[in-house]
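The structures come next, written out as structure tokens.
Throughout, read-outs are computed from the coordinates displayed, never taken from laboratory work. Model, not experiment: these values are computed from the prediction. Cβ atoms are built from the backbone, for glycine too; each structure is taken alone.
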Structure I
Amino acid sequence: MVRTEKYDFSFTASSLRLNQMILVAKSIAENKEIDFVNDLGGGKSSTGKRMLSELKKRIAYMTPTELELLLVGDLVTQKQLGFVMVCKSYGFIRDFVIEVLREKLLVFDYQITDGDYITFFRRKYDLHEEMESLTELTKKKIKQVTFKILEQGGLIDNIKSRIIQPQIVDVELMKSIAQDNSYWLKTLLVSDFDIERIKR
């Protein structure tokens, strides 16, 4: 039997948090302490610690080139990089983007429906025993935050209409991601043709 990767749903506590992610990345690059209580936790120590842990988890997947791009890139590049790191950190979001959004985009279907999400969730539920212990409240939160992250990352227009937004990815960013592993370009909805082209 093939062993299935365990899903981590801790993203429900933090959404994309791009500004805070850049703040943490800067503190790491400059080797400085961050005031996580005030800068990340809104004055609460436990919230700040949790946010710092989640953001460090995402940043840990970055190559030095990607970290540099996060700090000096334009807003679109920063959003896209932040989103790729979310996909690297949380398999559920990665799979939803690659298996649902990207597949729909390839056949020019730009609308994400509740049915798309439910079908995906049920399929994964059968493969991931850790999902059996999720409460109804947690399931609702997972759906809510998943779509919020897609909106914040610019992959959909908004959480209400959920229209997929094809991505224009800067060549420098594409090369940087491809040098690490071109597979991750799929999370930005890049076609196989363009992925092969950037690898040459």
Structure II
Amino acid sequence: MTVAATDYALQAVVVPFLAELRRRAPRIRVAVRPADNGRVQAQFENGDLDDYAGEAPPDLHDRCLFDERYICALRADHPDAATAPLTIDRFCALDHALVSYGGQQFWGATDDALAKLGRERRVVLSVTSFLALAEVLRMTDLIAVVPRRLVADGDGLAMFEPPVNLPGLSKLAVWHERTHRDPGHRWVRSILFETYGALEANDSSLA
């Protein structure tokens, strides 16, 4: 089977799923490929893709795996870590990094939210990978707004709520009508759903 995911979805969705799948069906071969949102529909229709973790294009089946929220992250020994959460003034004064999968974008949802308040931040770094961003934060004085699950282990990072309201996101499992009723694919998807049901229950118990 072939699965497509962004690097964030790879860490937050695919890795826990593959760990459980290996325990139950170690002989299944899985190919994981980078997500190409503009080609997902065609990849499904051509049979090049079986499952996708991301946003659901029209005419595809989907199911919500979890709802995600955004938090601020900076390195644990950052000069501002001890005074977090930050005021909006201090937040805007710091140098920020963000992820732009297309590259060369220095504006995101956080900037939209700040603009509604008549504020702006200074984004000095744009990278194409959430995983690379986490490493950048550990090694610099930059701050970033990231999905909570990306930095849930807290390794070397301090985390706190952003000083501006930000909409969260829903991470979906997406599949095509071609495999919707296939018994094998239905069984594999059931493992995916069970995995995230257990993870969500654990998150709730720790909240």
Structure III
Amino acid sequence: MTKGTDPRVTRTTSALRQAVVELASQRPVSRITVAELAERAGVTRATFYNRYSTPLDPLVEALYADLETGHRLEDRRRAEGAPGPELLRLATAEVADHVERFGDVYRHALVDPADRGVYDALVRHFSDYAVSFLSRAAGPDLPGVKHQVVAEFLAHGFAGAITAWVADPSVTKEDLVDAAVACAPAWWAQLDATRSPGTA
């Protein structure tokens, strides 16, 4: 918890995140009302609107928070000197583990054409991750192209692969990881991303 944060705010945020994950595991988040989410979390609608606009907002927070645990593990392994190919597979497997943990949420959200909120949030997360990675990367293999365009290309591809996995019971987690690693640009695993952003 950040120093100075009111414990009541932390408890309320946690309650709303937990409640929306429970509800979104039963049906798409677009079909969850603020009233039922607030009741499930034990807060008032006014309290909800003090923090969020729609139920998608705390759901995305919960998903992003879990994804960040995998990124921290990747950062630790990178700092320890793990090779690029190993880090690529680790990062991909951590995302797959995340999707598995929130499997019911993704199964409801990614297969409903009317509910793009979670898919779009995944794309934003992967795109931001890729831009951050490329901004730190160095090496002769780093392509001299717009990083944002590369990031969007990779993000939509990975989110699409996750959607295919979630929609097809015959596709395993290992299938997803193998396919994503195989489709990653060959230069990605060769880059040195140990620098801090903005350093030469």
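Worth pointing out:
- Among candidates I, II, III, the computation of helix-only ellipticity at 222 nm (-39500 (n - 2.57) for each DSSP H run of 4 or more, over all residues; to 500) that gave -9500 used structure II.
- Origin of the derived value 3.6 (distance in nm of label points 7 Å out along Cα→Cβ at positions 58 and 114; candidates I, II, III): II
- Top of I, II, III by distance in nm of label points 7 Å out along Cα→Cβ at positions 34 and 130, largest first: III
- At a computed 5.5 (distance in nm of label points 7 Å out along Cα→Cβ at positions 42 and 82), which of I, II, III: II
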